[in-house]
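Please find the structures below.
Please treat every number below as a calculation from the coordinates, not as lab data. None of the values given here were measured: they were computed from a predicted structure.
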Structure P
Amino acid sequence: MSKKSTARIEPLTLALPPVGVDSHAHLDGQEFDADRDAVLERAHAAGIAQVGNVFLGPDDYHARCSRFDAHPNVFFIMGIHPCDGQNCTQDRLDAMRAAFVADARLKAVGEIGLDFYWPDCPREIQYQALRDQLALARAVQRPVVIHCREAEDETLMTLEAEGFAGYPLLWHCFGQGPETARRILRNGWHISVPGPVTYKANEALREAVALIPADRLLLETDAPYLAPLPWRGKRNEPAYTVFTVRAMAEARGENPENLWRTCGDNARRFFNISHAE
């Protein structure tokens with residue numbers, strides 16, 4: 001018996017008002033070299049007003065930021081990923097500091113944190129890279145975007161020990177349950193929800209989404225990764241947030257358009273961007 005194929009619904013058939021924000025995407029990568037402009041056009045048509053593009057360090061930023069010269073609705077996030085912690089040298093930290101001072105499009109330091117899933121970087125180096133970049137965020141007065149994989153307790157303890165309770169901080173790609181969400185929220189931080197909230201097995205994530213205060217909730221793709229249903233397994237892109245927000249709204253018992261606007265407004269406040277950017 002052949003496996004039943006998934007019906008692929010086009011995101012533009014579910015377009016929402018042009019006030020949404022994809023708070024975290026990697027559109028500078030080679031996955032989008034063939035159609036980056038078309039991807040951003042689809043995002044706009046689906047209701048995305050702004051996209052946060054994440055550069056994984058100053059080398060990527062300087063090599064690729066010009067790809068968005070024609071797209072002022074794309075704002076920038078830059079940080080050294082924990083799996084690349086060995087690259088967090090003083091020279092790169094200095095380059096990051098200079099870039100944040102020079103470029104107003106750079107709105108946050110991230111994605112930084114701890115990742116104990118991949119064995120790419122020794123843990124002690126990851127801890128130091130995280131502390132160094134937290135200090136950088138304070139120095140350049142930018143919010144922080146956190147990456148955490150299989151290191152929730154360690155990441156939370158490090159952030160708390162470094163005095164970041166109450167600091168503007170976004171927990172990127174949240175995939176845990178209510179208990180972790182509550183601890184993040186107790187510290188005054190924001191939470192960004194990706195496409196896997198649409199997956200049937202992620203009931204604990206939907207329970208967490210239901211309890212997050214409306215003013216702390218953001219939406220993201222992490223494109224090209226983690227496409228929501230019905231596009232799971234395919235390249236993700238910002239337009240697919242229309243599927244993610246509907247799953248979030250159902251979990252919360254809210255109207256999708258209202259939640260779409262709320263998440264967009266939260267992102268604009270968090271990243272200090274205007275609707276017109």
Structure Q
Amino acid sequence: MSPATKVAIQGERGSFSHEAAEQMLPNCEVVSCPRSAEVFHRLQRGSVSAAVIPIENSLAGTVAEHADLLVTQDVFIQAEFLLRIVHNVIAAPGVKLSALRKVLSHPVALDQCRDFFRHHPRIEPVPFYDTAGSVKHVVTHNLPDSAGIASRHAAREYSGKILRTGIEDDKRNFTRFFLIRKSPKPRTATRKGSAAKLSYRSLIPPNANKTSLAFKVKNVPGALFKSLSVFALRDISLSKIESRPLRGRPWEYIFYVDFLRGDDEPARNALHDLREVAEQVKVLGIYKAK
């Protein structure tokens with residue numbers, strides 16, 4: 001029997017990232033990391049063969065740190081996965097809802113459960129570093145007046161008791177996850193742009209029909225218009241465009257774009273023309289759209 005694929009996640013076992021990792025790579029061995037930087041570091045040095053990271057939530061928006069790391073690190077997006085987020089109140093066995101005075105969780109999770117706290121004014125929302133970590137904390141310490149907000153996965157992982165299920169305000173709450181791999185080192189290329197292409201081609205799945213990229217435009221009039229026109233002129237549909245500050249360069253911005261093509265001729269031609277008009281272009285991944 002071959003060894004299980006080691007996959008790094010940020011956060012504790014039982015987190016939504018843990019659940020997404022097992023959905024994307026069944027029977028994988030999940031490696032829990034306290035910080036996002038460690039996830040990428042483990043991937044770069046080869047102690048794990050893949051990582052699963054949340055990139056955006058349908059309510060809270062983009063995970064800024066992960067977007068930045070995708071640009072600065074030599075990684076490649078190989079797949080995406082949409083996970084329905086269901087928040088549950090989970091306590092140590094024997095604890096009742098009426099006894100709760102505090103509920104711990106990640107600030108984003110707390111913010112997505114405002115109605116629960118409005119209907120239970122005696123319960124104080126307490127920010128914690130991780131959803132699953134909050135359950136681990138209250139169960140490990142057998143806290144009689146506290147609970148965590150997390151997934152059913154966390155309740156199973158730490159033998160917690162679910163007191164209320166589905167307490168999120170919006171039932172159409174999804175988080176988009178990326179499966180990322182370390183980018184192979186590029187081989188020597190004979191023409192501009194071909195080295196980057198060769199470095200990630202082996203990671204592109206055969207049914208890929210979506211591309212994520214980041215680019216920085218030149219500081220000249222019409223630069224963004226010219227950059228986007230390379231897609232419009234080829235009838236390539238953009239499913240997302242977002243700008244973020246460029247770290248270390250105040251008042252400069254980088255654009256993140258998802259477009260609905262794989263590694264085909266129109267997409268390659270669009271990227272070729274984009275490199276002619278943009279100051280910096282990085283293909284973040286080419287994968288199957290969910």
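P(r) over Cα pairs in 5 Å bins from 0, in percent, for residues 86-229 alone computed as 2, 9, 19, 21, 20, 16, 9, 3, 1: which structure among P, Q? Clearly, the read-out refers to P.
So Kirkwood radius over Cα pairs in Å, computed for just one structure, reads 18.7; which one of P, Q is that?
P
With helix-only ellipticity at 222 nm (-39500 (n - 2.57) for each DSSP H run of 4 or more, over all residues; to 500) derived from the coordinates and found to be -8500, which of P, Q does the value describe? Of the options listed, only Q reproduces it.
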